[in-house]
Structure I
Amino acid sequence: MLIHVVAGARPNFMKAAPLCWAAEELGVELRLIHTGQHYDKEMSQVFFDELGLPKPHKHLGVGSGTHGQVTARCLERLEEVFAQERPDWVLVVGDVNSTAAGALAAVKLHIATAHVEAGLRSFDRSMPEEINRMVTDAICDLLFVSEPAGVENLRREGHGENEIHLVGNVMIDTLERFLPAAKKRASSKKLGLEPKQYALLTLHRPSNVDSSGDLAALVEKLDWVQNKIPIFFPVHPRTRAKLKQTGHYEALSEMKNLQLADPVGYQDFLSLMTDSRVVLTDSGGIQEETTVLGIPCLTLRDNTERPITCDHGTNRLVGARGDGLASALEQVLDAPVTTGKRPDLWDGKAAVRIMKQLLAAS
């Protein structure tokens, strides 16, 4: 059996890696197709180096652009690869433009297609990721789901029980594999941060950074936060450009207790999360990782497609403009550390379950 796994952006690599490991363990031929949606060292190559990912079978060099441009280039170039090699299965992961394009290209060539991380819904169609999730799930043959809410979403959308498989969370497979090594890195101390005495911040979603008004509101909230607890902020390249364009980068750089930095590799970031007192983020994957790590997570969004992180885990929504940030942070800082509950099947074995299901379906 030949499987193609499509990955194109930073969040995809942490999901593709366990699939590569599981395929090797079970003797399945798997080829990694890198669309190149993220292409620079900080957002792409560092993850191949750290995660032990195989050299991509194909690197399509899609690059950046509008949603339409990126999706179209992915679709055109993936179609050519699939048509030439005719894999038995195409696996698409996550919710980026490469995901939707990979599913479209494969399905139109009548190649069996599966979506890893299916069924997640924010119910906010202004998010490009939500559209990608809906389109991908609508056309895939098998839907591999990370949490029970995803199963219910897919049932409600009319998918049959034979399509839906609750397998757990491949992101946690990667976390479990690298957590011991990440802890040994002691990245916080190397950066002059006192363990459990700082907040870790990430910010990249268009809903947070594309509106100058919303961005200004967030910067104002962060000024308040850094007077309560030091902030370490590895800045996504897209976010950095928006902050500089709006003049907010200078304001952040002048905050005495906020440290701006370039993006960091996976293991360093995992180390920083483990040692942080609280994480402030708009990332979906980080909501899941903090749930397993037992780190309080304050999500700078009005909604989440990962409700189990709030129901079982340590996640709280504080609004895209951070309107609920102050009160939530006060509660975190005043309360004893809580760990939440690890969701079922988030045990480091999701990718093996996926590979076994593909073998059974072939």
Structure II
Amino acid sequence: MKAVVFQGAKEPLEVKEVDRPECDADGVVVETEACGICRSDWHAWQGDWSWIGMMPTPGLIFGHEPVGRIVEVGENVERFSVGDRVTNPFNLSDGTCPYCQAGRANICERSVPMGFIGFQPGAFAEEYPVRIADQNLVPVPEDIDAKDVAGLGCRFATAFHGVARRVDISPGDWVAVHGCGGVGLSAVHVASALGGNVIAIDIVSEKLDKATDLGAVETIDSTEVQDVPQAVKKLTDGSRGVEISVEALGIAQTIQDSVNCLAPGGQHLQLGMTTADEGGEVALPVDNIVQDEREFYGSYGMPPHEYEDIFRMMEGGKIDPSAIVSETCSLEEVPAVMERMGEYDTMGIPVCTEF
């Protein structure tokens, strides 16, 4: 079968013929309908995240935002059959640890990130395997387009879990979103759907326009202001600041801006993973956090059971992940799309739909 294969950090990605995946007794093999192309794939390709033990080896197949139909089922799988249409979280869990048992499978003690480790290849391929299928697979309604399911993959799911579950948004709350890439635009859309008054911040006017289309009530071009937190505060009631601030880039300056634009008692939500410039560590105004009782939250993926909430909101017209899908491409075009990500020349979520 054809697949996009990692050759080494920053080395050109190659579309090659590889062996089709083997089916474990507890897993399945899925024929790919679509797979989102995520900035996390780009980071791994560039050799980032060694500080958290993420070191892809040559021969790896990226791709962790998939949807497809099962073509082979392991002998121990009970909930799924050949022909079922499915998706899965990118961080595959085992279903047995205390966090899985508490409904927090996204932070499973033995989590395996799909498409970042050799024994769990991703879906930039004609077929892909999913381990522990009964735990990790999610049935997909037949009436939802494949590109829309791939579009909600890692970025929309992470934003949804973070905005809807990790922090406390009430109707009318001010919500700042720093960075309007795929995950940032997803956060704008979800926060708006939950009743938040969203302020979107970015350096690209087209992305700010898209944020407005997705529900932002105010936008800030951070290249045109000297102090982003003060610019945010001026837009809020009494210049107190925002109740919720979301950082979706993983850059030191925007993380600091996010924390500094909070009102007393406000909540910072970190969605962006850092780059090699930060190496996973960023200086924060600790004394201000203490004095104002600000809170800092992380969001990593989404447990499988929350997909049902997204599908219900989609069916009810509350959210529309397809509005964030910016382009579709073939498997052969994936390397070129990944290359453009290094220039931040992609908007929204690109999705591979031709295999």
Taking FRET efficiency 1/(1 + (r/R0)^6) of positions 46 and 102 (r between Cβ atoms, R0 = 35 Å, to 0.05) as the criterion, which structure among I, II has the greatest value? I
A value of 17.5 was derived for mean count of other Cβ atoms within 10 Å over residues 150-157; which structure in I, II was it taken from? I
One of I, II was used to compute helix-only ellipticity at 222 nm (-39500 (n - 2.57) for each DSSP H run of 4 or more, over all residues; to 500), and the answer was -6500. Which one was it? II
Test item: relative contact order in percent (Cα under 8 Å, 6 or more apart) calculated as 19, pick one of I, II: II
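Every read-out reported here was derived from the displayed coordinates using simple, explicitly stated rules and does not represent laboratory data. What you see is a predicted model; the values in this text were computed from it and never measured. Cβ atoms are built from the backbone, for glycine too; each structure is taken alone.
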